[in-house]
Structure I
Amino acid sequence: MKKPPLTAVAALFIVASVGGCAGLAPPREPVSDRAVVASYADLAARQYAAALADARSLADAVDTLVASPSEATLAAARRAWLAARESYGVTEAHRFYNGPIDGVDPATGEEGPEALLNSWPVNEAHLDYVAGRPDAGRIADAGFAISAEAIAAENQVSDEADVTTGYHAVEFLLWGQDFSADGPGVRPATDYATAPHAGRRGAYLKAVTARLIDDLTYVAGEWAPGRHNYRARFEARPAREALANVLSAQATLAGFELASERIAVPLDSGDQEDEHSCFSDNTHRDFVRNVDGIAAVWRGAGGPGLRDRWPADDAGVLAVDAAMARAEALAGEVEDHGPVDTILASDAGSAGRDALNGLSDALIEVAEAVVELGAASGLEVVIGGE
């Protein structure tokens, strides 16, 4: 379906937001800070619960693959992984402010599990065989005892790329290395049946998926209502402080993590190994779902969003609205031109590269507009890494 021009998308959203067209509702009154914080906590709880449910479905598919390896069960496990990434992608809007996903637990001193869940890029040879090295990795190392605990303990110990756990370790074990500029990896189902180390490979895949569920269970529990957990502490904080943290998370995900780390780096290198989900060629969907996550926090989903804290016709709100609409439209364009490794292989000035560059610029605009909106209201919004 042909998309309307970007300017038209932004204009339509702004007009609908401020009620500036005959027949639309008049501008709404802003809701309280406390109501926005409570709605945000509800959203985080629902999204992490959905991510956990989809991870459990992935585990079921992995169990079936390992028990009965075939091209059909491998394809089903891949579909389950893709579905799990859809629900996890929106939760990244809840990072970057010392929350349960990537903060430090005040009771135990332990860091949140984000690095165990979503670290990348992956040094494939640290996990399993790669081209020219049939006995590489922990899977071929009979001296390494495979368990969910051992896998987590090994994650990024000697090098940031020595990723042993999380979504991208599972991804590599399902797709294998990707040598194509227009398609994903093509690991055969025989890797779990008759290939060397097939039994250990299956055991590793099951263990790493089990660890994924353990980590998501922890984070979902910290956002669940009615418990003595992070959510209870979050909602008990001064509402303005909580709002500043959530605004900072959206600005950081947009302007730092996405625009810089996940888009600018591969665009500059042209190397598909720098893609977020390079084995499955799912990076374009990662971008879409991350943008969807920011939009859900901004506009609200099932309750008031951040923008509802201000009058609908506030100049700062309209600036964020316009930048968000542009980012959403460009994320759709990137998806149309994907997969991202095809874009990276294209020449400078190609439609795909222009869309990806435009998405990076739009996300920076989102971040800057969020910072300015916060500053105008006396809310300290900070863009930074972990």
Structure II
Amino acid sequence: MNVVSERVPVFDPRPQITALWPELQAAVEGVLRSGQFIMGPNVKAFEAEIAAYLGVKHAVGLNSGTDALVIGLRALGVQPGDEVITTPWTFFATAEAISLVGATPVFVDIDPVTYNIDPALIEAVVGPRTRAIIPVHLYGQSADIDPIVAVAGRFSLKVLEDVAQAFGGEYRGRPLGTIGDAGAFSFFPTKNLGAVGDAGLIATDDDHVADIARLLRVHGSRRKYNNEVLGYNSRLDELQAAILRVKLPHVKAWNEGRRRVAATYDELLRGIPGLLTPGQAPYAKHVYHQYTVRVLNGRRDEVQQKLAAEGIDTMVYYPTPVHRLPVYRELGYALGESERAAAEVLSLPVWAEIPRDVQERVTGVLQRAQWQAESLEATTAPERRLG
């Protein structure tokens, strides 16, 4: 990569694709030559391989991570009129899935260090209609899941883990997505394990949950033309399954690479005023789907613009918490930690193979921007006080 002139993307899949090109090409060609494009042998094999990887009894391939949430909720028995507790600091699909099954999302604020749902706030919002909790393992780091499962147990609630951003992550040595009643995964192309289109999966040890998920993914039918319930067209594509099978054996090494990249960012960003690097929870094995810093003093947008001007792409995940989006605004939530995060977070470029000199380019711009701001504040502070 020409680190002087080439734009730095937030995520670059090309190194992985290049390294695996012969295997990927053979996998795609094999599917095309087989003529089996829907629910073929690669889907069955991938489900078996990922179940073994996670250490669960069942893995049910689906069309997307959103479908995994929707079908997961229905398989766990969530019905119209129920309530499901979740975080507002997540991609919209988490809450959307709750609404799509006819339930109501109940939002609980986040821990400001991990950005995940604060377990200490959950019990206070459990009500007579509460049926489930969806903790989200955001940015690649586990939510504090044991206290969440404990609350669920006391109130006979189900726990559906949203693992869309944290494939391969762990909580106290246990794979994420295997601790609650079920785990919902996304294999969107930018994920740590990514397909080349939409793909998703439910993981569970519960035979009934797996059976219902398999029923729902094919129009509510166990046997062709014998539809038992209203379901979905949500089958994992055979081509995506073949590609994911090639990638799965490498995901552990890729996650280790992301951790090394994060450690380098930590080193290069240490001591920059007005900038906070990601917090690391002692119970979590972070897989850094995103490396997200906080830019303080209301300067996040300015800093993002300076990076863009230097050819460095960044992302804000998320500019608006879910409870503040138009579709949910009328619920009337005010959740301070999520709203503060929305004004401060900035995700830097991260992928397993990102070169150190590219990271130095990114952090150099950040450092200049922050030190310039510090100098400006020192120069103008007396005038501001006098005014």
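Quick notes on this structure:
- With helix-only ellipticity at 222 nm (-39500 (n - 2.57) for each DSSP H run of 4 or more, over all residues; to 500) derived as -12500, matching label from I, II: II
- Of the structures I, II, the one that 21.9, 64 was derived from, the read-out being Rg and Dmax of the Cα atoms in Å, for residues 203-338 alone: II
- Here relative contact order in percent (Cα under 8 Å, 6 or more apart) is compared for structures I, II. The highest value is that of I.
Laboratory data are not the source of any read-out in this text; all were calculated from the coordinates shown. The shown structure was predicted, so the numbers you read here are calculated from the model rather than taken from an experiment.
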